[in-house]
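Novice: Okay, got some structures for you below.
None of the figures in this text is laboratory data; all of them are computed from the coordinates on show. The structure presented is a predicted model; accordingly, all values stated were derived computationally and were not measured. Cβ atoms are built from the backbone, for glycine too; each structure is taken alone.
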Structure P
Amino acid sequence: MSYEFFAMISRMKYIDRWALMRNTEQESLSQHSYEVAVLSHALALISNRQCGTNLNAEKAAVWGLFHDASEILTGDMPTPVKYYSEQIRGAYKQVEADAQDRLVEMLPAYLQEDYADALKMTGSDPEEDTALRKIVKAADKLSALIKCIEEEKAGNKEFTEARASTERLIHELDCEPAELFMKDFLESYSLTLDQLKN
């Protein structure tokens, strides 16, 4: 018997994000997920080194990698639609949960529990799980903010409002590691390659 999970996961590269926006460079779900994994790992380490926590940074990276995997089956719903009302948000959460279950069913039984935990961001320590979910959410918003900065750097004013609203959302998360990341690292995303090398 052949299992379809990894073939489906590889299709993340075909899902485009920011569908309602004019982009100078298209961003795939695969690119976004990689960046969220990198940022989740970084935020967990920042939290451990600067905020006195003891979070599992590797778990944060894995959760970041799979945080939007259900969109392979659902597609990327634009944020204004997804959050239009509580009713739509609730319905989308159910569709998302069903898609996660469907992906897990594409694995042999001996891997299902491990990947269910990654896809649904659940583990054995509820307190740490809550903290890691907040880290991944902050990383997701940081990835969106970085996309806005890169589009603005390319002269695309389409992302100006999105940048301002994304910055507000990050501040509203009250996530100290995300604030520290923005203070220490965000400015460099506005630099050119030559400026980065110097």
Structure Q
Amino acid sequence: MVKRALLGGTFDPPHLAHLVAGEAAYRALDVDVVTFLPAGAPWQKAGDGVTEADHRWHMTERAVAGVEYFEADDREVNRDGWTYTIETVRSFPEDDQITLILGSDAAAGIPTWHEATALLERVSVAVAERPGTDRSTVEKAIGGVEWLDMPLLPVSGTRLRARALAGGSIRFMVREAVWGYIVANGLYGVDFSE
């Protein structure tokens, strides 16, 4: 049996707030590992111009490298069709104790997810507060959750992509290896030289 925290997302790009949430979960939840799962084809972001899954996977690998209790898992990027969290959870051994790590905005939206009731019966939920979604909204939507003690970081993939597209640097908002990958592959319109 593995006590596992799952931190899924688009990871477009994986940034420091993702890593801080993973660290907070590792410290608070007494888990063996925090598994970072980039979504293959996130159905709730259909039509949003999500960066190719292969790039998001390689950035996620680089984001978690060197942290012994973090791992990157590619099961969602290798799955055909839409990515549903319940299917991912079912792909782990039944005796794994799984906690989903979510931002408060995502947690409040769980009732709209595919097979939400079955998902909530299988996992526990730990939540990182995010601007714009308060605790009462989350608790009204899904009931009791564990709140992670972490600083409120106003960093999101949406903001980072917009900043990069406008010519701004996002270098120290992602790990250096992720920044190098973004530059090397010209992602988000970045054309900075090292």
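Novice: Computing distance in nm of label points 7 Å out along Cα→Cβ at positions 103 and 119 gives 1.6 for which of P, Q?
Specialist: Q
Novice: A value of 2.8 was computed for distance in nm of label points 7 Å out along Cα→Cβ at positions 111 and 175; which of P, Q is the source structure?
Specialist: Derived from P, not from the others.
Novice: Right, next: One of P, Q was used to calculate distance in nm of label points 7 Å out along Cα→Cβ at positions 135 and 151, giving 2.1; which? The partial results should precede the final answer.
Specialist: Working: P: 2.9; Q: 2.1.
Computed on structure Q.
Novice: Something else now. Upon calculation of helix-only ellipticity at 222 nm (-39500 (n - 2.57) for each DSSP H run of 4 or more, over all residues; to 500) from the atomic coordinates, which of the structures P, Q produces -20500?
Specialist: Structure of origin is P.
Novice: Quick check: 115 is what I get for volume of the Cα convex hull per residue in Å³, calculated from one of P, Q. Which structure matches? Please list the in-between numbers first.
Specialist: Details: P: 137; Q: 115.
It must be structure Q, since only it matches.
Novice: Could I ask something else about it? Assuming 14.1 is Kirkwood radius over Cα pairs in Å, for residues 63-142 alone as calculated from a single structure, say which of P, Q it is.
Specialist: So the calculation was done on Q.
Novice: Once distance in nm of label points 7 Å out along Cα→Cβ at positions 55 and 127 is calculated for every structure in P, Q, which label goes with the largest value?
Specialist: Details: P: 1.6; Q: 3.3.
Largest calculated value belongs to Q.
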